[in-house]
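Read the figures in this text as sums done on the coordinates, not as results from a lab. As the structure is a prediction and not an experimental result, all values here were calculated from the model. Cβ atoms are built from the backbone, for glycine too; each structure is taken alone.
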Structure I
Amino acid sequence: MSMQGNSDHERGLRHWIQEGKKIASDRSRRIGRTRKWKFDTVATHGLYDFEQASSLNNGSIMEPIYMSPAQAFHDYDEMEVALAYQMPSWTYTRIANPSTFFLEETVALLESYGTNLEAGCVACSSGMSAIRTAIEPFLVNDRSAPPANFVSTSRVYGGTFQQFSQRQMHDRNIEVRWVTDNLDIDEWASKIDSGTRFLYGEMPSNPAVALFDIEKVAELAHAHGIPLIVDSTCASPALLRPLAFGADIVVQSASKVMVASGMAIAGTMTAKKGIPSRVGPDEMREDFATWVKLLPYRDNGPAMSPMTAVLALNELRSLRTRVAQMSRSAQQVARFLDEHPKVARVNYPGLPNHTQASIADKYLTLVDSEYDAGGLEHLYGYMMVFEVAERDAFAPINTRSFYDNLNMFWRATDLGRVKSVATLPAISTHQQQGEEGRALAAIQPNYVRISIGIEHVDDVITDLDRALDAID
């Protein structure tokens, strides 16, 4: 290339780097504005405003769906700067996409709502891919460090149990150390050694609705220089924002209550900036979400569809209202079941006899309810598990009769839907982990997990009552 060509190229590079700084500055301005809004306003608007609408979508008040797989560049110089990550771009939908950006920016703001934390989000094709995206950067083979292990509560979703026990421990020989008493901080501490890469908890857990003290476990993790990762799918940011209590990374199966219509499979991983880690480069610690998106996420390809991103974004707008209604109905359902003679036990944190009620009240609160007419409101989610009374717990005849006689409830493995759903974890979500795994997670054969939707609560209770009455 001639000297003139070199000079033109350098000017071109400087131009696009400067343009990138303008884009980043504008995004920071919009984030600063949005942080002043209440939760529902953030969920409704995110960072999409008239300036973006007029430049991106002919003035449309709704975010566009970018179905294109790739971004075109003005010239050689812009492409070079963009692919060197020296300016914001989306480049290729496997890495990013404007539609997923709209979702990611909104979720990051919701997960960090009410804090001064800076956070980033990565939209994933499912909740399971979000978990993998969150954990695998910490499980790299580092010859300067002891063999990797990680510590997790045993009360996790069956798919999570399989990912940890089979894909990590069995396939990769990375040990998972299970904590069986979520509230015993000494048990957590006893599992940690120089090879531990992170701590992991699910809150509330699926299906047992088990809780743990996020603040204490986060303090323990940080004392050892490792992050705490929390799956708060069954709460959503409307009831719980783990980052506010010291967690470093939050994963969501957004397929659940965040996208409650049931029309999409989706996951999100949100991380605050400046997380601890015993492995990885400084850039990873400084901004985990961006680093993941531009490197391992780019290479592994768990990208969310742009169509899914906009479906999810539209569902988020009513998240708080929907979670409030579902949770209030669940409270009434739990009381009904707790008093029913054919129900042996109900596990729901909203019941006064629940052993973890104080932890539930510490963490599970309807966001912004202090501004409502009734004042601060503790709500405990839409999911519960109960045990049908059986003569023989290992021969769940009554459980089967109850389940088959449900009418309005959908018999499925789903949850968090606008429609009420019932499942039997021992033969569905946790069947794959075997008897030993189910015992570790305390999953009983007569467990029934129900997810309460937005139907009128009287109709929900009527259906449950009728199915229970069908038991001989």
Structure II
Amino acid sequence: MQALPIFMNITNRLCVVIGGGEVASRKVAMLLKANAAITLYAPEICHALQALADAKKITFRHAQFDASQLTGACLVIAATDVEAVNIAVSQAAKAQNILVNVVDSPALCTFTMASIVERSPIVIAISSEGNAPVLARYIRTKIETMLPAGYGRIGVIAGEFRDKVKAKFATTQERRIFWEGVLQGPIVERILSGQEAAARQSIEALLAEKTEGSHHGEVYLVGGGPGDPDLLTFRALRLMQQCDVCVYDKLVSPEVMALVRRDAELIYVGKSRDQHTLPQEEINDLLAKLALQGKRVLRLKGGDPFIFGRGGEEIETLMAHGVPFQVVPGITAANGVSSYAGIPLTHRDYAQACLFITGHHKNGTLDLDWVAMSRPRQTVVIYMGLVGLADICKQLIAQGVPADMPCAVIQQGTTQRQRVITASLLDLAEKVAEAGMKPPCLTIIGEVVKLREKLNWFEPSVNAEGNFS
């Protein structure tokens, strides 16, 4: 390490910027975030800097550089495109023992500007010591995706309780243990999900040693999306990484499961036609039981928990047991799979409505609203309808849907094993059977399927048998 990473308080302290272009403007913006008192010297300035000067947020002096301009400054930034000026600024600052940064000239600097991840009051600075600023910005982008915006609120609330915690616990170790318990438990999740009042109450209860219920865990009802792990939300990924137990379904793809915390206990409760590993009522009770043991339970579902996912039934049980929970929506199969198949669900020329249907058999028969499904100028999306596909097609034709209506069946959509069969309503079931399509599949019926030939963009790298295509 060739540079000492420090955070410097420059609130209301004089900082001098030499230069008036876009680069100088970016540096001024960073200094303003830290509440610096900024004086800028340049022969002319860009519109953005002029606006700041007009608003009296900075002081602008129309002048060429002179060493006397640095007097009293705590730091100086040179951001001109004239090398001789930048060198002169560096030399003058060093002579006066003032910290100096010369943009894109590490040899002339006594400090460098880090790439910042800001979740105020939490701030992360990444430095390449001037060697690779683009790499530093790339790393910042990676970190940005891992830290929710709500981490700043965690810092604010922790600051509110800092003195109380210090008064309650005499030693640094005791305070550390207390804060570890807060930061690794459900309190943080309450803050991140916007339940700040409840989080403050929980911290107060811990401090008062009123810990009834504090041994309870929490359930994360998370939508795992249609299969492609890149479609997970930031919150879903974070909860997947911190759970103690993962209760998951058959429709969760292997790629998504690979992102669950490696040492988490995995409990499979998947369902196939007429084959339920656990009845739904037992799954509901299992979630409550695990949470009441103090565990953080990830209930991971394919697609979205509230679209044919029976998530509502599960949280009803959790509420009955007083178990804290949060729901994280996922991209439902209809949206994700249709997009990857190049089939828009609505289009001004073809469909002004979209109907989601579950194709599960009930008591050996299909119990669907055939009239609603047969209306013109709409798209019908059928979940879990592969087994009854022939009956569905027959009933729709009987209801007056044209036999040549375009249709598609997509298997394992959004993944590298995606397969798509298109056909008319009359021929669909036969072609799907000939292709040997297997669940999970999604069926799309409607004029919008015509657009697949034109809009198809996703090319899986392997076919359904796992061989490279």
Legend entry - Per distance in nm of label points 7 Å out along Cα→Cβ at positions 186 and 202, the highest-valued of structures I, II: I
Legend entry - If relative contact order in percent (Cα under 8 Å, 6 or more apart) is computed and equals 15, the structure in I, II: I
Legend entry - Per distance in nm of label points 7 Å out along Cα→Cβ at positions 106 and 218, the highest-valued of structures I, II: II
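Supply the structure label, taken from I, II, corresponding to semi-axes √(5λ) of the Cα gyration tensor in Å with the calculated value 41, 26, 19. Working shown, then result.
Numbers: I: 41, 26, 19; II: 56, 33, 18.
Here the read-out was taken from I.
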Inset, instruction - Using the calculated result 0.20 for FRET efficiency 1/(1 + (r/R0)^6) of positions 162 and 338 (r between Cβ atoms, R0 = 25 Å, to 0.05), pick out the matching structure from I, II. - result: I
Inset, instruction - Using distance in nm of label points 7 Å out along Cα→Cβ at positions 234 and 346 as the calculated read-out, with 2.7 as its value, let me know the right label among I, II. - result: II
